[in-house]
Structure 1
Amino acid sequence: MLQTGFQLEHCRPNCPKAAHNWHNLCDTLTTALTSLNLRQILEDKFDPVLHHHLPKICLAGCPNGCSQPKIKDFGVSGYVMPKITTAPCSGCNACVQSCLENAITWQPSGIIIDHTRCLSCGDCQRVCPSGTLTARESGWELYLMIHTLASLRATERQ
């Protein structure tokens, strides 16, 4: 980590929960961050360079965030929002059972998704045998943690 000037973590390879493949993004980020020569910048600023000086970056293939992208300096999480298609639902309830957030219910009239509870993890789409659920929108969410001494001090006083 110190030799590169940054710490880049990611979720486990071949995770069955991944909404997106993060491998290419990881390679691209590693190349881009290495080209910034962060190690030299840190060495010019700090003597010695300590672990807490290194920017912490994290990639997650899904919004479950096992690799903790929301607590790093910079985080990226994949997501895939579900869409109910016109394909007839078989009523198997596989999507309902797969949703750990209880965002999906099934009624004789069809599937209902509570988008306020949905994490957009894609589990329901992966298990749907009828094609009733598919991807509506997918992409990456970016998280940036901004630390300033002034904001930390203001928080401590409250």
Structure 2
Amino acid sequence: MEPDWHDKSILILGCGNILLGDDGFGPAVAQRLEADFTIPADVCVFDAGTSVREILFDTILSEKKPSKVVIVDAMDCGRKPGEIFSPDLDSYPEVKLDDFSMHQIPTSNLLRELRDLCGIEVIVIACQVAGTCESVSPGLSSPVEAAVEHAVEMLAGEHFG
């Protein structure tokens, strides 16, 4: 049985670990979109948590594929805390690594394969973290919490119109 996102044209994945502070940005955005908006029939909003690799791999192998995948994640790129930005997939190393930092784009190789081999439009919406967590510390910092609302409005305006 295929997951329901395989029947959708747009897949929005909130990525991150809610137990590691600002890394919970992606799940917070997904949860807010689901709570505050009526999701259009052709869109799937999914809190992928830390399982994004498996979802992307399943999508690559699926007969039915979305036309667009939007990854929402927290990153540490030396920007102003809470800043929303869209990193370029081609700026990441092409070396296949299994060990990604929680604040780097997950599965950059899988995202490039979705784009280049499957013809899927891939968009990354990232938020600069205020700090990184080495131990369990649920909850977003103030700047990242404020960025959730900005990201929600941006995504809803772009994909729910």
Structure 3
Amino acid sequence: MRKFLVVLDDSRECLNAMRFAAMRAAHTGGGVAILSVIPPDEFNHWIGVGDIMRQEARERIEAHFEVFAKWMRDRQGLDPELVIREGEPVTEIMAQVRDDPEIGVLVLGAAGGKKGPGPLVSQLSRNAGGLPIPITIVPGDMSKERLEAIT
């Protein structure tokens, strides 16, 4: 089964990327893998404190994931999988693409405005030639109705 890989983070544009990935997967008989990356700089503390912070980060990610997963199950009939990796986001996204041969499309949300599309979109666009799959970039300010129309 072909899976759409979407990145779960705290950005506003993440919502549209999730919606797009879920709707495309539902319409094409695919699946959704949701990847969240915990940056390494969050745990540069004593070992015990770092372990507690790592566990708290995982709990926050799982709670955030459940919101999207419930919507995908209830509205799209999909049961997404959650993948949590630790490291530099771009490196871990590319590693996940290489590690899971079922991933067929990487879906990213792009921020609008003067600051540009966001660091992930900028960095992964530069590395797009090295990826074995296409990247779909979803505008973060695209309406839900427009997303439904194009998926």
Of the structures labelled 1, 2, 3, which one yields -7000 when helix-only ellipticity at 222 nm (-39500 (n - 2.57) for each DSSP H run of 4 or more, over all residues; to 500) is computed from its coordinates?
-> 1
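Starting from the value 67, 41, 19: which structure in 1, 2, 3 was Cα extents along the principal axes in Å calculated from? Working shown, then result.
Details: 1: 67, 41, 19; 2: 40, 39, 26; 3: 50, 34, 32.
Matching structure: 1.
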Across 1, 2, 3, mean count of other Cβ atoms within 10 Å over residues 17-24 reaches its greatest value in structure 3
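Each reported figure results from applying straightforward, stated rules to the coordinates on display, with no laboratory input. This structure is a prediction, so every number in the text was calculated from the model and none was measured. Cβ atoms are built from the backbone, for glycine too; each structure is taken alone.
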